[in-house]
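Structures follow.
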Structure 1
Amino acid sequence: MAYFIIIRGPLGCGKSTIAKKLTKILNAEYISMDKILKENNLDVVDPVINCIPEKNFIRANEIILPKANKHLSRGRIVIFDGCFYHKKSVEHLIRNLPYQNYVFTLKAPVEVCIERNNKRKNKLGEKAARDVHKLASDFDYGIIIVSTKPLKIIIEEILSHLPKKRSGPDKPLMSLE
């Protein structure tokens, strides 16, 4: 059964860790929206609005839509990982991918996000973490997941909202290992 998942939320809330773990468990295709933005020089912050413009996120969606559609049409699950701090960019993906979808908004206090960001090799700084936290927290979309819980609990919570898939006639349901 093909469907796609959007994992969204602020910088440092655990999106990539969670999305990559889900990708492994579900044998899905992983798409990093940050990577698409960067590779296409769309990750430029507009100083007037103090963030990456909505049109850049929509352009990134348009770039990745053919690849996502290809995987979904072949029955693969696709997982998008990104801040998605412009609501229209989430809605654009949903409107342009005619498949079942699940959107999860991750929540963590700004202090937790700053602390996690500071531990990264390529940290973006406290101001960026605060700015993105505010933007991503301005609206909720889909299912809210508190991302300060242990990873295993978060994964179980997300999986509980997804269709159950067996790997064979007598095989157990998806394993968290």
Structure 2
Amino acid sequence: MMLCHPVSLLFLRWNWKSALLSALFRAPIFFVASLHHGIGPALTGTAVETTFNATGAGFYGAFLQNIRKAKPAWLAWLVGAWLVPALIQISENAFHFMAGTSRLHRSIIISICLSATSAMFNFFAMGRGSLLSGPESESLQRDLGNMPRLILDFILVVPRWVADFFRRERAGETENVNYWGENEA
């Protein structure tokens, strides 16, 4: 569906919440990492990161919003939380390299860690109806109010999966549970 209608599904549904939050969290990383070389390079790194990330995160948010209910869920998660973010990270690194961002290696390492975590969290949150834009969305204030619960649920995904796995093993159950969305048979 997205391949047939990329303009309406990605451009017209550009996710401003993803763009705003990404820029707010990521730009300071490049500012601090480049500050050692002076205020000019720090501001350049910040401007490059803000421009690249606000634009890219808006499209990425629209993409995630469109695939959050796709089946099989594991494939949507693999593409949405790993493959696309890896491609975005490669593009971002090239963009910073061409712009001459100073102390790029430190910023990139931090950015990769943040990208991996935020990609999984965004996919998780959107699967639960938060951080969406457009007609399905709630207000940004409501989404931010949901963050403590979403963060806790996100942190507990693996421990809950392990506990449920052993509980099902003891009970002899074969049901598959999708912790990134709803139950699957």
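Read-outs throughout are calculated quantities, based only on the coordinates presented, and are distinct from any laboratory measurement. Small disclaimer: the values here were computed from a predicted structure and weren't measured. Cβ atoms are built from the backbone, for glycine too; each structure is taken alone.
The table below lists the values:
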quantity	calculated
Identity of the structure behind 0.70 (criterion: FRET efficiency 1/(1 + (r/R0)^6) of positions 83 and 99 (r between Cβ atoms, R0 = 25 Å, to 0.05), calculated), options 1, 2	1
Distance in nm of label points 7 Å out along Cα→Cβ at positions 43 and 123 derived as 3.9 - corresponding label from 1, 2	2
Answer label among 1, 2 for the case where volume of the Cα convex hull per residue in Å³, for residues 107-146 alone, calculated from the coordinates, equals 70	1
Given 1.9 for distance in nm of label points 7 Å out along Cα→Cβ at positions 35 and 155, calculated: source structure among 1, 2	1
With relative contact order in percent (Cα under 8 Å, 6 or more apart) derived as 33, matching label from 1, 2	1
For 131 (volume of the Cα convex hull per residue in Å³, calculated) the corresponding structure among 1, 2	2
For -13500 (helix-only ellipticity at 222 nm (-39500 (n - 2.57) for each DSSP H run of 4 or more, over all residues; to 500), calculated) the corresponding structure among 1, 2	1
Comparison of 1, 2 by FRET efficiency 1/(1 + (r/R0)^6) of positions 75 and 163 (r between Cβ atoms, R0 = 30 Å, to 0.05) - largest value held by	1
